Each structure stands twice: as C-alpha cells, then as structure tokens.
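Values quoted throughout were computed directly from the atomic coordinates according to the rules given, and no laboratory measurement underlies them. It should be emphasised that the depicted structure is a prediction, and the values quoted were computed from it without experimental measurement. Cβ atoms are built from the backbone, for glycine too; each structure is taken alone.
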Structure 1
Amino acid sequence: MIEVKNLSKNFGDIKAVDNISFQVSKGEIVGLLGPNGAGKTTTMRMITGYYEPAEGDAVIDGSSVKENRQEVQRMIGYLPETAALYTDMLVSDYLAFIGKSHNLDEKKLASGIEKSVSATSLEKYFYRPISILSKGFKQRVGLAAALLHDPAVLILDEPTSGLDPNQINEMQNLIRNLSKDKTIILSTHILAEVEAVCKRAIIISEGKKVLDSSLNDIEKLKEGSHHIQVTIKGKATEAEKMFSNIFNNVNESVELLSSDSVKTCFQITASFDAAETIFKTAVEKNWILTELYTDKTSLENIFKSLTGGKN
C-alpha cells in the first residue's frame with residue numbers, strides 16, 4: 001500500500017532525512033517514533049507531497065508522489081500536529097469548505113461530512129464555532145477534515161499532542177476504529193501510544209531509520225534482556241569486580257551508578273533473570289542488600305539505546 005524508497009531531505013547544510021526506506025501493508029497501523037528533531041514530520045510531509053524530496057520517492061497504491069502528486073494526495077488524509085483550522089468558522093461550514101476544496105460533488109460532500117462527523121463523534125458540536133472547542137475537539141475537527149474524501153491512507157502527525165489523558169485515550173480509540181478500513185502511519189514520541197495503538201514501530205534518529213520491527217518481535221527482544229538494579233550497603237568495591245566476572249557475556253554489563261561510604265548502586269544487564277544469582281552471591285560474601293529489583297527491557301530502553309539516550 002505504501003512504499004517509501006530512499007527518501008532524503010536537506011535544509012541547507014542539515015540532513016533532516018537520510019535515505020529512509022520502509023513499506024506499510026494495507027490495514028497496518030505503523031508508529032513512526034523518534035525524539036524531537038529526528039525527521040518524523042519531514043518524512044511524513046514528503047510522503048504526503050507537501051515537501052519535495054532531495055532524493056527518493058514515496059509510492060501510494062502504485063502511484064508515485066513525485067510523478068502523480070495530486071493522485072497520491074487524493075488517496076491520503078493528513079492531520080498535521082497543529083491542524084490548520086479557521087477558528088471563526090462553524091464546524092459545519094469548515095468541513096463543507098474542506099470538502100469543496102477536494103472537489104467533492106454535493107452527494108459525496110454530504111456523505112463525507114456525515115461519515116466523518118460520526119467517526120469523530122462531533123454531532124453535538126457540528127453547529128458550534130471552532131474557536132470555543134477544547135484542544136481535543138479541535139483535533140477531532142482536523143481528523144474529520146482528513147477523513148472527508150474517504151482516503152485509503154491516514155498520515156497522523158502527533159495526533160495526541162497537547163491533549164489531556166482522557167482526550168488521549170479517546171483519540172487512541174478513534175484511531176483503532178479507523179484502522180478497520182484505513183492504512184495508518186502515526187508519528188509520536190510517546191512510547192506508550194505506540195504500544196497502545198500500533199502493530200509495528202519504525203524508529204528514526206538523526207534522520208536515519210534505526211529500527212523497523214513488529215511489536216510482537218520487540219516483545220521477544222524484551223523477553224531476552226533484563227535490567228537489575230542492585231544496592232549494597234557500604235562501599236562495595238569487591239562487588240563490582242565479582243559481578244563483572246559473573247556477567248561477562250556479549251550484551252551483558254555491570255554499570256556502577258553511584259558509590260559512597262553509605263551504599264553502592266549497580267545496574268546489571270543480563271541475558272537471564274539473574275536476581276537469584278545476585279542474591280546468593282551477596283549471601284556468600286556477607287554483603288547487605290538494601291535494594292534488588294528486575295525490570296525487563298522496555299520499548300523505552302530500546303528507544304533510548306537507539307536514539308542516543310542512556311540505556
């Protein structure tokens with residue numbers, strides 16, 4: 001359904017997007033993840049035809065955005081992070097205006113408005129000025145506008161940005177419902193949102209794709225690695241050496257987090273749940289454990305490690 005081929009984009013000397021490629025199958029919800037400034041929005045704008053790529057192309061259902069931009073845009077509903085709303089208009093008038101800009105005839109316009117208003121639960125607000133709506137309902141108006149022409153593909157850029165927890169939950173439910181007959185790319189830096197809504201995650205860092213994996217495969221990765229935080233009473237120099245000898249395989253590590261005369265704190269990354277091993281070692285060495293807990297690798301850990309944050 002969507003094929004992104006070697007997309008690149010420069011802004012002066014800055015390489016905003018660097019040779020990104022991926023595919024999205026019909027009916028998928030894919031989360032485009034990355035820290036602020038990673039290149040998510042620029043990538044989405046190239047897919048939708050708002051930006052001309054320096055290199056590469058995006059193909060939607062067989063149509064190239066470089067060669068058939070208008071045809072591609074007819075197939076896409078785009079919700080930018082800040083929807084371009086005319087707040088002095090009524091919701092009804094705004095949606096009619098957007099529908100006419102898509103050259104919808106009278107019958108398709110009426111049907112499009114009815115379906116999009118129903119999908120976004122805007123019936124009560126249909127004849128109200130956009131200016132008096134909350135941020136959450138303004139986002140719904142923007143989403144309704146993106147749905148008017150019944151696109152096969154939805155590109156949603158930070159759709160829950162600025163919403164409160166209840167509004168975020170409502171927007172996530174809307175997106176899940178829309179996925180029944182839409183292919184969706186959703187950009188966000190909220191990791192819980194990807195886990196709640198998406199089936200697959202693509203992580204971008206500094207303009208480059210660093211991960212493309214299903215959530216199921218990420219779950220398997222999470223099962224294979226454990227982070228164990230250990231705090232021992234006193235200055236435990238011997239403990240660091242001992243733990244380093246035990247956890248010395250590939251992808252295992254012992255990190256000294258803090259140490260003083262009162263306590264010493266380690267973070268141990270192991271390929272197995274090593275809490276029992278650590279406890280037995282402490283007993284044998286007469287170390288006093290004041291803290292010991294295990295946390296399996298989370299999507300947050302993976303995100304941090306791939307985008308330059310501390311793992």
Structure 2
Amino acid sequence: MDIDHDRLFKTLLSTFFWEFLDLFFPAIAEAVDRDSITFLPQEVFTDITSGERREIDVLVRAKFRQQDSFFLIHTEAQASAQTGFARRMFRYFARLDEIYGLPVYPIALLSYDIPKRPEPDTYTVAFLDGEVLKFRYRVVQLNRLNWRDFLRQPNPVAAALMAKMQIAEIDRPKVKAECLRLLVTLRLDPAKTALISGFVDTYLRLNAVEESQFEAELEQFDLLEEERTMEIVTSWMERGIEQGREREKALVLRQLDRRLGGVDSQWRDRIRQLPIDDVEALGEALLDFETEADLIAWLSQYPESES
C-alpha cells in the first residue's frame with residue numbers, strides 16, 4: 001500500500017498545530033497568542049542545482065502574547081532520510097526571511113523508521129580561519145522517542161504520533177490500543193477523531209496474530225473505554241470494506257479499457273454506481289465483450305441507480 005506521508009502529516013499539523021507546539025515546544029506554545037495563528041500559503045522554491053520544485057510543508061504566522069510583534073514558524077515533515085536536508089532547511093529559512101522579513105522558527109519533524117542515529121540540527125559553513133555560518137533548527141525525530149513517554153499526554157498529536165515512535169515489534173498491538181485509549185479520552189469531534197484514528201491505522205497495520213493481541217489489549221480497557229474504542233475499530237472495518245469495493249470497481253474499469261480500448265464516461269459512471277455483486281459479475285462477463293455495444297447491452301439488464 002502506497003502511503004501519502006506528505007498529505008497525512010500536513011493534515012495532522014494543520015489541524016492540530018497549537019497542540020503540536022504544546023507537545024514538543026511548550027515554551028514557544030506558552031509565548032504564542034493562540035488566536036493569532038494564521039496559516040500562510042505554501043511557498044514554492046526551485047532548487048537551482050537539481051531543477052526540482054519544492055513546496056514547504058506548513059508555514060504559520062503567529063504573534064507573541066501581549067505584544068504586537070509577529071514571527072513565522074516553518075515546519076518541515078520529512079518521511080525519508082535525505083542527503084542535504086540540513087542545507088535545504090537553511091535555504092528555506094533564508095528565502096522566508098527574504099520574503100516576509102520576520103523572525104523564523106524552523107522545525108524538522110522526522111518520521112522515517114531508519115536510520116535511528118541522531119540526525120543533525122545544524123547547517124555549517126566553515127573555512128580554515130573559522131565559521132562563516134552556523135544555522136540551527138529544531139528537530140523532532142520520532143524514531144528516537146519512546147512511545148511510553150507520551151501515554152499520559154492529553155494531546156491528540158501524541159495519540160497520532162505514538163504510532164511512528166520507537167516501538168519494539170512485540171509492542172505494536174499494545175501501542176495501537178494505547179493510541180486509541182488516549183484518543184477516546186480526548187472527546188474530540190467526529191471529524192478530528194477520524195483524522196487521528198485513520199493516521200494510527202495507516203501506520204500501525206497489524207497482521208492476523210497482532211490483531212488477536214490487539215483485541216486482547218482492548219478487553220483490558222474499562223467498559224466505557226472499550227465501547228468507544230470499538231466504535232473507532234468498526235469505522236476502520238467499514239472504511240476498509242468500502243475501499244476494497246472501490247479498488248474492485250477500478251480494476252474492472254481498467255480491464256474494460258484494455259479489452260475495449262476505452263469506455264465512454266457515462267458508462268464508467270454507471271459501473272461505479274453498480275452494487276459490488278454486479279461489479280463482480282461484470283468482471284466475469286467482460287471477457288466475452290468485443291465492443292462497447294456488448295457492455296451497453298450487459299448494463300441494460302441492470303436498473304440505473306436513482307442517486
């Protein structure tokens with residue numbers, strides 16, 4: 001399964017940015033006027049050396065409490081180790097300073113599993129007679145954080161990011177259960193609950209043996225916690241079934257494209273509206289199709305959805 005790490009982390013940070021600061025940078029969170037937080041457009045920079053266009057992840061303008069002075073917080077979520085990342089953080093800093101003329105607080109959120117060595121937080125330019133530049137940025141390296149240290153943090157970002165912290169293989173079912181235990185205690189609205197639970201389910205996919213251990217962990221919850229947690233688990237199952245249905249429809253459409261050299265959009269829409277049993281029947285019937293007329297004749301046997 002391909003995971004859109006960029007989208008997942010940007011959505012998490014955009015939804016719970018103050019909570020992210022409060023969890024990892026409490027001194028900054030304490031100093032920020034929470035109501036002043038404004039998300040700025042994502043700046044796009046071109047790397048002249050490689051020719052690549054890069055878009056910074058999350059850029060926030062904030063104001064210090066009881067002051068009129070503003071500053072920027074730039075957070076870059078990195079899902080894979082990359083040579084030259086420290087230099088890129090400096091280049092972003094320099095461009096943002098040039099564009100906005102405001103102090104910039106730079107943060108790197110590193111979510112990859114390996115390597116587990118401490119990652120640099122400095123970009124330095126030095127000559128024989130001394131340093132010309134020493135740029136530092138803040139680093140949150142998840143694979144060096146112990147999930148147990150965040151169990152009692154009443155913070156939705158903790159509930160999500162525990163799934164990407166340092167976890168022994170044997171603890172994976174327990175961590176997933178504990179993420180949900182923390183989540184249900186937060187009493188978030190349904191949309192935010194779905195965001196966190198989906199994040200956890202994406203990064204802690206369990207095998208059959210682990211699923212059994214996960215269920216055993218849930219049985220140790222008190223009755224109310226278990227009931228609320230099972231609501232989340234049920235939503236995972238329903239979403240998984242729906243995603244499976246959509247994948248099967250997409251597969252049948254691809255097969256039709258190959259068989260017939262393309263299918264008109266109106267018939268594609270009809271197929272997407274079919275119940276899954278009819279889609280499965282179509283998957284077998286299309287082997288005998290020679291033209292789009294064969295498909296149209298087959299579809300005529302099935303009433304069109306009123307929706």
Structure 3
Amino acid sequence: MVKRVLLTGASGFIGRHCLASLLAAGYQVHAVFLKHPVKFDTLPVVQWHQADLLDRLQVESLLAQVKPTHLLHLAWDVQPGTYWTDPTNLSWVQASLHLLQNFAAYGGQRVVLAGTCAEYDWSYGYCVEGTTPLKPATFYGTCKHALQLIMQAYAAQANLSAAWGRIFFLYGPYEYPDRLIAAVIRALIAGEAARCSHGQQIRDFLYVQDVADAFVALLDSEVAGTVNIASGQPVSLKEVIYKIATHFNQPDLIELGAIPAINDPPLLLACVQRLQNEVKWQPKYTLETGISQTINWWLNQIPKNE
C-alpha cells in the first residue's frame with residue numbers, strides 16, 4: 001500500500017524538519033504551505049501545495065486532490081507574545097475539524113495532531129498522559145485540549161486511527177529569535193549581555209529534529225491516544241543558559257534575574273514512557289549536541305560583527 005501523507009505546517013519550525021524523516025519512512029509526501037515553501041535541493045520528491053487551511057473551500061479542494069492515507073497536522077498560529085490569547089485559536093480548532101472531516105471523507109486511515117503541554121494543570125509539575133489533570137490556564141491550551149477531545153471522539157466514530165502528540169519545550173534551527181535559547185545565543189554572538197530570569201525553573205527540552213522524528217515515529221506506529229513529545233530529562237534554565245555561555249566562553253555576559261519570571265511554574269517535566277515503550281522512540285540528540293547544532297546554525301545566520 002502506498003503511504004501518502006499530508007503534512008500541514010510544512011514550512012514551519014517543526015514541519016520543515018519532518019520532511020526528510022517522512023521520506024525515509026517511505027511516505028509519499030504532500031507538504032502544505034501558506035506563503036513560502038521550503039526549498040530543499042536534496043528533497044526534490046516532496047510535492048508542495050499552497051493552501052490557506054482557514055479557507056474551507058481550499059481545504060476541500062486540497063483533500064480531493066491528494067486523498068492522503070495519513071495526516072500529520074502541525075499547522076497553527078503560534079506567534080510568540082500573542083498566541084496564548086489570540087482569538088484565531090478558535091478558528092484553528094474549526095479549521096482542524098474541517099480538515100479532519102475531509103481527511104476521513106476521502107479515505108484517510110491514520111492521523112496525528114499536535115497538542116501542547118499547556119493542556120496540563122501546571123501546578124502538578126510532572127505530566128503523565130491520562131493521569132495528570134488537564135486544566136489549561138490559557139485560551140491556546142483550552143482550544144488545543146478541546147480539539148483533542150473532539151478528535152478522539154470523532155476518530156472512534158469515523159473508524160480512524162488517531163494519536164495526539166503533546167509537545168513540551170523545543171529549540172533548534174529556525175526557532176523564533178526571541179525565545180530563550182535563540183535569544184541567549186544571538187546575544188552572545190553579538191557580544192551583548194543575555195538578560196534572563198532567575199533560571200531556577202526546571203524544564204523538559206527536546207531538539208527540534210528529535211521532535212519532528214518523534215512525530216513521524218508516532219504517525220508510523222499504531223499507538224492511539226495522547227503521547228508526550230519530550231525528553232523526560234529535567235534541566236534548569238540556568239544550566240541551559242550556562243551551557244550556551246560555556247560554548248562562547250562568555251559566562252560574564254549572562255545576567256540572571258534581569259527580567260521577572262511571571263506566571264512561570266517551577267517545574268514542567270514530561271513522562272515519556274509511552275513514547276519510549278509503545279512508540280519505541282528515543283532521541284538522537286543530547287542537550288549538548290542539540291545546543292551545539294543550534295549555535296552553529298545561528299552563527300551561519302548572524303555575522304559576528306553585527
């Protein structure tokens with residue numbers, strides 16, 4: 001059987017890193033972009049489709065054309081600084097359900113959608129699928145969780161194999177430049193102070209290529225329900241920040257406590273037993289190698305004399 005996957009958000013932070021992995025797993029890849037397709041000379045067999053997923057007619061035309069057997073839906077508006085409260089989150093719930101309905105209508109078999117750790121009740125700190133209460137504190141988290149509930153119910157009714165990959169903290173090439181790891185790297189490349197919070201927060205970081213590979217492994221499995229996409233390894237923000245500073249030999253440029261930590265839980269860590277034992281997936285990158293890869297990418301983006 002031909003495995004034909006429709007990848008949404010294919011030019012985004014995670015999506016672009018899924019392309020080679022999907023091809024390696026034997027998929028015929030149909031990649032959706034809104035404005036700019038990713039140009040990979042080494043991936044000429046990816047078939048690109050320009051479509052606005054918030055436009056119902058464009059979605060219906062796209063699914064009628066491609067008729068995918070698999071759907072990996074990563075597209076969502078996550079503009080930093082606004083996405084927690086953006087009313088567009090509701091539009092993405094509606095668009096995702098319309099996409100899912102059309103996928104099923106054209107014979108789709110296996111679907112994986114992207115969720116978020118913001119669905120969990122963060123007061124618990126350690127997040128286990130099916131055990132830790134789900135109590136999102138933001139509109140974004142609420143919309144994602146609502147989509148997950150409806151997707152699971154609809155998948156059972158429409159006889160779809162469905163999974164939900166709940167993303168924790170990721171970093172790497174193409175990350176939004178003002179997020180923590182990217183911002184510290186950019187500051188140190190420029191020889192400027194890296195202003196940070198106190199850095200005592202414990203987080204769960206996973207390199208973006210590993211995140212992408214985990215999603216592809218989940219899609220290619222028969223595992224159903226929610227699966228945390230994370231490393232399962234606790235690390236303080238302070239430790240991450242100083243790993244970057246050590247690479248540049250510039251620890252004196254780190255300014256901990258320079259900005260406040262507002263509504264920032266002390267611990268957010270994922271249980272990854274389902275990812276490891278059922279999906280049978282392990283990360284390829286350590287925190288050190290991931291940070292090194294990320295630094296090298298930024299060095300190629302920003303001239304040192306800037």
Revision key, fill the gap. Value 89, calculated as volume of the Cα convex hull per residue in Å³, for residues 92-163 alone from one of 1, 2, 3, is from structure 1
Revision key, fill the gap. One of 1, 2, 3 was used to calculate Rg/Rh (Cα atoms, Kirkwood Rh), for residues 84-131 alone, yielding 0.95; that structure is 1
Revision key, fill the gap. Calculated from one of 1, 2, 3, distance in nm of label points 7 Å out along Cα→Cβ at positions 12 and 284 reads 6.0, and the structure in question is 1
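Out of 1, 2, 3, which one gives 1.07 for Rg/Rh (Cα atoms, Kirkwood Rh) as computed from the coordinates?
Values: 1: 1.11; 2: 1.07; 3: 0.96.
Answer for the origin of the read-out: 2.
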